[in-house]
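Once you scroll down, you'll see the structures, which are given as structure tokens.
Read the figures in this text as sums done on the coordinates, not as results from a lab. The structure presented is a predicted model; accordingly, all values stated were derived computationally and were not measured.
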Structure 1
Amino acid sequence: MLMVGDVVVHTDILTEYFCCDLAACHGRCCVEGDAGAPVTMDEVARLEECLDTVWPQLTAQAQSIIDRQGVSYVDREGELVTSIVSGRDCAFVVQKNDCALCALECAFRDGRTRWRKPISCALYPIREKKLGAYVGLSYHRWDICREAVQRGTEMRLPLYRFLREPLIERFGQAWYEELETAVGEMQAQGLL
């Protein structure tokens, strides 16, 4: 474990290689699982703000779920998460060229919104958990990401570098620079 500010970073994030390969996985992380993506109350408000923009791209099933329960719900573990369809698919998924894509991110990239998507989605496969006054970051291993592990290994791209931009978005530039410095020190000492 590495402590950077008030964030506890599991060393797997520093040592494991990873680089998403959408062509191989087809965005399965958005359509497999048993709950939606974790969101904050602020992100629920942002989802609601973006809803009119992405509504036409959502499936009829997703629209029906959102009409009934809203853009989010509390899952069985007590976490606030995005609404899901058929017990597994994120309600904000759109299918393009046999890939599950985020309607929110598509709208952002097209310049139709100013918000990309929930930070938990941007940080995946890093998962965040509140640990009292601290935040814990861990690497969520999932077999559907095996191609991403293989690609990251070929590129020798550590997970924390692959997710540089989302980590900066979440914790700030200064925090990320402190992380890089700490990693460099640990490598110099033979600890990584």
Structure 2
Amino acid sequence: MVHERLFPATLMPDSDWWHLLWPDPEGVLRTVGIKPGMRVVDLCCGDGHFTRPMCELASPGDTWALDLDKDLLRQAKTACQDCSNFHAIAGDARDLPALIDRPVDFVFIANTFHGVPDKAALAQAVYESLLPEGQFAVINWYRRPREETTVLDQPRGPDTALRMQPEAVREVVEPVGFELKDVVDVGPYHYGAVFTKSGNA
């Protein structure tokens, strides 16, 4: 049974095409601005495909991986079992400020934001979890028809109606106190919208 609190249309895809779509997760993390020494959060981490390279890239800074799905979080733990800076948290992304013990430099969320029912509330939770001038990166599918975003000859990703252009993400995230810093291409079908905590909420 799908947990009633899981965000719609954000279940972990099959690994065969997912890993093919993201062959260089560390490159994505570098592109959005994660650097050594940062304290970072992989929000809605799934099976840890981005978490393991995040641990390695952010070291010696700590990496927190949060997911509501305990089975997926267990997979992330296995992927990061030899990373001394890894911390697993089972919980709801909207409760992030209460689930980490100190503010962080960077929060990363991939392929999930489109399915969040109250996106402004999630952005607010991220804002409260960041240090001054901390950053928030949202990895999203470009708003292209689903039949055009194929991997292994099959349409992939959320329904076209759920996909958000960068400006739509900006309209949700900036009002809680962020400023859009950059929009970067991070794959054939994805962009990263990178926001900085402005302190003007």
Structure 3
Amino acid sequence: MTRRELEQLVALGEGISVEFKRRVPQPERIAKELVALTNTHGGRIVLGVDDDGTIFGIDHASEEEFLLRQAIEAHCRPPVDYQTERVVVEPRCDVLVVTIPESSTKPHRVITDGDKEGSAYVRVEAKSVEASAETMEELQEQKDRSGVTFEFGETESLLMRYLDDYGRISVSQLAQLADIPPERASRTLLRLTKADLLHLHPDEDGDYFTLNY
């Protein structure tokens, strides 16, 4: 990547696939960003750039690469694939571009000392947010959507009419609409998502579903 290409990337700002950091933060924090990107569509973490897009660079890129590798080994399960590239911005001052591909072994989790089970994260706009139970199941099922069958009954008919009128629905809204337990509402929405009739939108204020056409 050239300096000009870096400037063009930074000018676009942070988003669902781009995150700026002045330095590698605490190991669990950078692990969260890495996991969220690989669990979503992949992307880049640009080290040496402030949140407002100011390019500062880093003096010791090798140390940042070491901290990054340590964070992945200690806190990402399974480990996250990545590549790094240095872009010279001043003599002995680089920006480190970390490219993370979308994973084929989702979901990845962040493991902490107090929580060996770990938590999964996804990108929502320019933020990394914890994945809900529905998003976790969706991540696990993305590899194989073949052979999904379901009965289109009264609940599904209510759901489709509601979506035609309002455009989006949550698990709790469907449970209230159809007078069914939240667990059944979740299964119904996920089954239709697996059949490519609905699209699941992770959101920090609560996941929601829309029609997939």
Open item on the list: To test your reading of the models, identify which of 1, 2, 3 gives 30, 19, 15 for semi-axes √(5λ) of the Cα gyration tensor in Å when calculated.
Closed with: 1
Open item on the list: Starting from the value 67, 30, 23: which structure in 1, 2, 3 was Cα extents along the principal axes in Å, for residues 79-158 alone calculated from?
Closed with: 3
